[in-house]
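I've put the structures underneath this note.
Values in this text are rule-based calculations from the coordinates and carry no lab data. Bear in mind that the values here come from a model prediction, so they are computed numbers and not experimental data. Cβ atoms are built from the backbone, for glycine too; each structure is taken alone.
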Structure P
Amino acid sequence: MTQKHSTDNGLHIYQPQIENYKLKMLLYGPPGVGKTSLAATADLHPLTKRVLMINVEGGMLSVTDIEVLGLDEVPHVTDLQDFKHLDQIFWYLAKDDHPYQTVVIDSLSELQMVNIEGIVQEQLDSTTKSGAKRTSVDDVWQEDYGASTQQLRRWVRKFRDLPMHVIFIASERSDQDKQKNETIGPNFTPKLRTAILGYMDVVGFMFTDTEQDEQGNTRTVRKLLTQPYDKWIAKDRTPGNKLGMVFSDPSMPKIMDMVTSKTKEGE
């Protein structure tokens, strides 16, 4: 139980406890690697069940095969109609009168595109001080990305601060600096990526690899990188940094058990 008290001027002071910990996680990686399926396994752990998935990309078939995922039922999904619809979903969750312990936004990369389209749509047929006129939704200006970065930073922080477990999903993106050094990270504009990485407890890069069993048979294994390695961005800021560098066959129950355990992965 979290110990709380208030000062005379209304300042609330408390001692956080591990059993009250709410995971704030970003999963990224190539298409089809299993990011959405991994997030859906939150329905298998008592601390994260039940899950609401906010469908931005329009593809939720991967979570319908409940036998493969080991689920009792298909996770609950709400389809994002447009960027303004995000406000309705947020306040539904913020009021805390719902059955969900985890919310998943799939994907944050696509949400940025939805946001930019909304910004452009609002500015159609408008004219700037310089006389430029926007006539098409494909006419995206540099300042649109600046406005989108500000809006999405604000919304990611709002969802992060919900009293729930929050999982963001993103595609991957490769960038090069002036020295041609490659970095692979979540698919956002550079300023938005920097901000979002700072908001997360865990940033995991999901990928597939091959392993051999004792009989010499080769199988494809899903893995999750949770510490920076070579050109890949990752991070573990959970209590005690218990997720280690990389682990095979990731699931939300496995992640939550690692986070709430007293030892690190591999010890």
Structure Q
Amino acid sequence: MADRYVTAFVLAALVLVTMAGLGADQPEDLTVFCAAGLKGALSELGQIYENESGAGVVFNFDGVQVLAAQIENGAYADVLVSGSNKHTQAMAAEGYLNNSSISVFARNWQEIIVPRANPARIGNLSDLARPGVKIVMGTKDLPITDITMQILDKMATDPAYGSGYRESVLSNAVSNETNINFIASKVALGEADAAFVHKSEISPEYAGKVTVIDIPEKYNVRSDYSIGILNQSKRPDLAYGFITLVKSEQGRAVLENHGYEVA
């Protein structure tokens, strides 16, 4: 009887060891906090990474200021993909990111979008300052807001627009959204007359519902997109693998296909 119990115990232990070994061989999920506007390109790259590595990728898409606040308040992430290198460097300075892992991987420019029907009849940048035009903007810390302010400052120094142009445009703001997708959605649905957006960050579902007005190069401001590994990451090997894919020839092709300039 005793021998039978010993045999059963040994078999149970072997099963547990085998299961533990199988679990250890299975890659764990990689958690990526990513700027919302990059959803199309990074989702595609995430699928490629899953297919090639066998590891799952879990994304959290939102405005980078929201993502940063979540991390600062204890949320777990392995990788941060930001629409603003300034925000990335600030996170690094606070000790949240591995400095050696940070790099700029893509760039973008800005444009104006209006609803396809264009009820406010906006045809040029001067029209944005016309009283009654409804402009949707981002919250204070959203990267597109900082870029918009820089563009308006440039335009206000041009006599063609005048020193009051910036304030006239800002006085037409009817809402402040927390990520670029919310901004684009408001315009696409006709809830606003215009918005400043990153050139590449209009999703296919909105592309046919808006019209683009270009911002001349002399007023435009470039966005730098950066990526880095969180110091808290429990799977830095997977994180480095993901970043390597994003910056690879394959990754560059995906980014270019989504309209980004690769760094």
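One of P, Q was used to compute distance in nm of label points 7 Å out along Cα→Cβ at positions 219 and 251, and the result was 3.5. Which label is that? Intermediate results must be reported in sequence, preceding the final value.
Details: P: 1.3; Q: 3.5.
Answer for the origin of the read-out: Q.
Among the shown structures P, Q, from which was the value -13000 of helix-only ellipticity at 222 nm (-39500 (n - 2.57) for each DSSP H run of 4 or more, over all residues; to 500) calculated? Before the final figure, lay out the partial values.
On the way: P: -8000; Q: -13000.
Computing helix-only ellipticity at 222 nm (-39500 (n - 2.57) for each DSSP H run of 4 or more, over all residues; to 500) on every structure in P, Q gives -13000 only for Q.
Given structures P, Q, which gives the highest value for mean count of other Cβ atoms within 10 Å over residues 179-186?
Values: P: 14.2; Q: 23.6.
Ranking P, Q on mean count of other Cβ atoms within 10 Å over residues 179-186, first place is Q.
Say we calculate relative contact order in percent (Cα under 8 Å, 6 or more apart) for every structure; which of P, Q gives the highest result?
Values: P: 22; Q: 30.
Result for relative contact order in percent (Cα under 8 Å, 6 or more apart) over P, Q: largest is Q.
To which of P, Q does the computed value 3.6 (distance in nm of label points 7 Å out along Cα→Cβ at positions 163 and 187) belong? Can you show the working numbers first?
Numbers: P: 3.6; Q: 3.0.
Computed on structure P.
Please compute distance in nm of label points 7 Å out along Cα→Cβ at positions 83 and 227 for structures P, Q and give me the label with the greatest value.
Details: P: 3.8; Q: 1.8.
When distance in nm of label points 7 Å out along Cα→Cβ at positions 83 and 227 is calculated for P, Q, structure P comes out on top.
Rg and Dmax of the Cα atoms in Å computed as 20.3, 71: which structure among P, Q?
Values: P: 20.3, 71; Q: 23.5, 99.
Value 20.3, 71 for Rg and Dmax of the Cα atoms in Å corresponds to P out of P, Q.
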